[in-house]
Structure I
């Protein structure tokens, strides 16, 4: 056994997908059998608030020089490093695990570092070392996002040895943020120290690939066609889309070639990494996927949970829905929310012809902490939130406005489906409005869903898109989603529908002569044509899927329970991640 150390910006709180990955990993029995201890290391973002909140929810503070919590055992380890480097540490234990089954949570060590006061001499020495050893041009980047993760690596090796001595450690650099710490270990190995340690770049995305997809109007329709073409022709991402020398994220990701391996959460991520780093050894770049959190329930419990969400729909729209559609995601361009509406229009016609009615619940917001309950209740009482919205805080801000307008227009035109936009974080009575049944929870929303939208333009994996499937729902995924490849491997075809927005009509899709130049011309027009065609082709199939679940839901629930085991974190770690660590 050895020690696992995860370097992540989500050490103290789940912000996005990496937090879900950490929760799933550390609570897996096979993971716990492989590692004797786990430390999650990251920056301390804020000095505000009481000491009890520094390490996030369900935590126990053991040391904090910020707050005068300095018992002797930990002071002896941390105080000399704080003095040497001008840093401050917060250390303790946090319970982490499957969010749907909190009783399975496990204790995990957390160490946060306040890097604001780092001594300039120590930082400058590190920058020179990274340039000398890995040609990383640190002086080119003045962005604090780069600087804070660089400073996080200043004490890293000495922190590891203060906590674990000479025990072998496996270092997981989650995204570009963790790369400087992993490079600090690789530098030590070049000096014949820490030779038993291993370093892995945990690729939850490839930053320059995301930037290319999101910034070009052709989105995934353009990018993945070019990627496949260029990889066959031996052309790199930088040759196609331009130099990344001024992007600190790209420069950090490219240094992952110095580590023992790269763990990619999806097939596309592996392709994107090799597209960016064509000189990397493919044998050290592994597709490991993510698992999906879930909970074993019986069919009776599913129906009870579903009844709560149907009651919520009745309170909103004054009819009891036959079908429940959902999309739970961050409100960012990569999630492709506009595609939901493109698919809803033809699906609405299909369901109307079958005499079925449905509700569509969007749970998404630009505000990470959400609105407080008092604000929600006031909006609900004053003008009927979330059925009706108003521009401006505490209601619609930024991109929430356009999504709300598009959904309102759909509601005005639709016959069978009515949608509601919950621009709130989480789903619970009061916090999500007084119409939510008192017994309802986020798990009910997942267990009740017949279909979860996931038509993203860039989605390295997509854990949220899978959360309804173990309870019998359909995952409607774009081919850009890494989870689409994993679902196909399960062989349980009833659990998903996959839409390939990169599929092109002739002659564009077949012309061998100058194909790269033709593909590079894909823009808004071609992408929207593909989206519209896909929506018309897929809507009848979705209507059949949904009608079958209404007529006889039990077999689909049973398939979902089979899926749950096949995409569990335990199985993913045992069959995908563990072999890649050897």
Structure II
């Protein structure tokens, strides 16, 4: 059981902790330490500033903050003041900016903390897109993060209750119809207390994170958890990791880190830049747990990462594949600490809902390997169900549902989405597919149309909406899906467009689709494929999974081959402008 009733109580309990805290890694040579006492005291003074600006308990405070140090101060300031933090990825492209305005409309009494530079750019965007009215309101409800705390006065701490909303977590990919997951103080503390107990985290542990603090793994699974465990934590700015991924492991060695965190994308990105060096003196023997979650886990990539770093003392049993989601606060299932990660290979033809799976060997050409993500953690139940919410028991594919004290009560100001997500007996539909095997969870796919790219999730309908803005494109004629590429060890975005003319006439449209997705969403469509129709249910719902299955089964191979030849000829006749700076080159490769 957790000894704290609220996150407010938690931070107050750390008000005299001077030896432990957060170290912000700014470069390979520059670091800045903030003790938990300083975090508490600075947050109290910043609270005075917010309250002087009219912020009050219950106000939703949207974060548009790139600087991680300022982010954590703002977060705990809101917690102390009873305000509701709403962390949102900083609007670097049009879709991010549109998402911000859509989130603003969901909230009841929103405020915003941002930089002057960001608000200036957002104002230009708003004027260009007919959002000046909303921008005027937003501009009157802002506190600028640029301003340093210039007072010795403390704000008035709000008395929070365990079932009060602590913060709202919007999905990183939810732009068209953003859904904010309600996270209460009780949700967080029950979940993280269970994680600490299950993973046997104690005062000797040290954490290191590069994940964005707008992401639930970055904010909840690392930062808040480490405050609760009262251990030292190190934080690398995400863009610093993108530019210099080997710094992550360098600092893990330097600071004798025991806990690391990263989705599939992070290991792949690290390995792309990692070069074995005989003079490198890394010591990774202290690392006991590497949390691997937030997107589908590649068995091959896990093995490659462990093999490459094994010579530096990294143990094979450190890799810790986990399952979680925002609706479960963060953690749902964990393996036992100290056991090597497990994978199971199942016959591809027996992965249908309600059907008993058939295991096979890893070298079976008709087999598919999935990672075992362990047991349900304390205070969380997991079951596998069919379409009618009937419990399927073990060894059958079905919908993953969860229940417990850390599971959300629903979506903020969205009764319809809440009604669809939670069953009459209190189970939450995760939208993911899997099976229970020896009381352990195996994730086999995602029923909800989320595409995982570079550690972020994107909703199919959001991508489709962007493509449908192309002149001449009709609504309902586009389907977006993700297909896991075993060679690249990541998801690829595949776009299907209804097109009934000759394939050679499709080339200009295919190039437009790729260009618009890259421009507006900052991701790359690997392929754009013409199709005659999009499969739908009798009620008219799009069945993207059928297109994905057809793609994997090779039903589009002929048209793909023809497109490849035609696109190559088209691109060969165009002038290509290469990336100019080193960062542009790196980002071009990553994204």
Structure III
């Protein structure tokens, strides 16, 4: 039995007992009332992912600006009202997306482990990276358990063409078998005719950095647009200017989404493609990104099915990023592997019962260590702070490029913050927090000391403690100790060289590194191709040449082996540097 399924059973019992004290609380029915389609073909699937954005669009209740593309997509699709990231910052969140695993379960929870989004970093990139991490913690790759794969490998084995355009910030290098294409030019249009595809487009314009980097650009919104100011942010000219820029960037992103959808329509693919639009974590402003409040972990999700199936509906199941990988596999007709901690919420292998809870965590941000965990149901959230001798606010130099962050610090230094704004800077911070999201959406009023909510506090506390033990939370291991586990003796492990065995026109590939992904590609003069994931013996002909490679996540890739087939035998030549 999947460990998370056992956890769900326990949590359901706890949730039921706690719910008895709240007659008006939404009860967890764990029934899927909406019928979802199954397909007699392999549907195309596309992800359009906006960075650093909460639900600040009309489809999710914010009418400050009009977003015609996303409003249209929502009217043609299904909006998910309880969709959460397990980490409110990009690299840990993306590790959950690509693996179907909690970052704290696989050691990808610290922000971040290295500049792996650039591929193999050069000396200058490593030197720059090391300026932003604690002394003694250089760049390293997290090493997930051996069974963990990048889920796109399963799609490729099933015949899908997979593309990523282009962020790959996973806390470890991608395996060479993960994508057919991963670049700024990656596109479904490069596939074979009729081949089903899974394509990811990451839209950077809403990223935190674009608040200050685009501060002098012309706006996509009215320069005098009246914007809502959350109570934890300064309602000043400086504050409103950055909030206005946030909405401008959202509108620009909406236009970028329209361009991608237009390409689908131009190619005649809209009615054979499942479109999923979501964001990688909460908004770009202070107390949003990097925060366990809903402003940091709750994000919008819209799913549009071919032929507008169930158009205009809403779904309030509790869904996490760890559910994305198994869901895409399920939609493609592929059974998700048992090791995945997430569960399919759509498709052939949809899970009948949904968890009443989502879980989230924060640990190190750049040079700043902190440790907090959160459990949320449809109404209440519990936050447990394990380091209380510092404020929730952390002095992150990157964020302090933002004028609104500088404004908060200026007001703090003048002792001019409101009582609500002071909560973020409170030092020491509370060990436990409990919020009623139904009546307190900004999470201002802590109910942990209120006797009326003692049972709810207890049930969520127990759910948190159970979950930490269930996944063997790596955040409770000192990072230097964890690093020694990943790199014994301070040396990164290397995947062993794959061994090809020839027999009667076929080649069998093996590798004695547990968990290594095996890849191969045929060498054709003038043609550059990616490594295909190996799943069965290769049928080969005399005179052909192949390259094979092995790579376990978190390890160095193996040497590349070049194979030439000569009549009824093969000859091999081990290269001493992987060249993918």
Which of the displayed structures (I, II, III) returns the greatest value of Kirkwood radius over Cα pairs in Å, for residues 375-534 alone on calculation?
-> III
Given a computed value of 4.9 for distance in nm of label points 7 Å out along Cα→Cβ at positions 439 and 559, which structure among I, II, III does it belong to?
-> II
Among I, II, III, structure where relative contact order in percent (Cα under 8 Å, 6 or more apart) as derived comes to 10 | II
Hey, helix-only ellipticity at 222 nm (-39500 (n - 2.57) for each DSSP H run of 4 or more, over all residues; to 500) derived from one of I, II, III reads -9500; which structure?
-> II
Given structures I, II, III, which gives the highest value for distance in nm of label points 7 Å out along Cα→Cβ at positions 335 and 567?
-> III
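Only the coordinates and a few stated rules stand behind these numbers; no lab work does. Treat the numbers as computed from the prediction; the structure is a model and nothing was measured. Cβ atoms are built from the backbone, for glycine too; each structure is taken alone.
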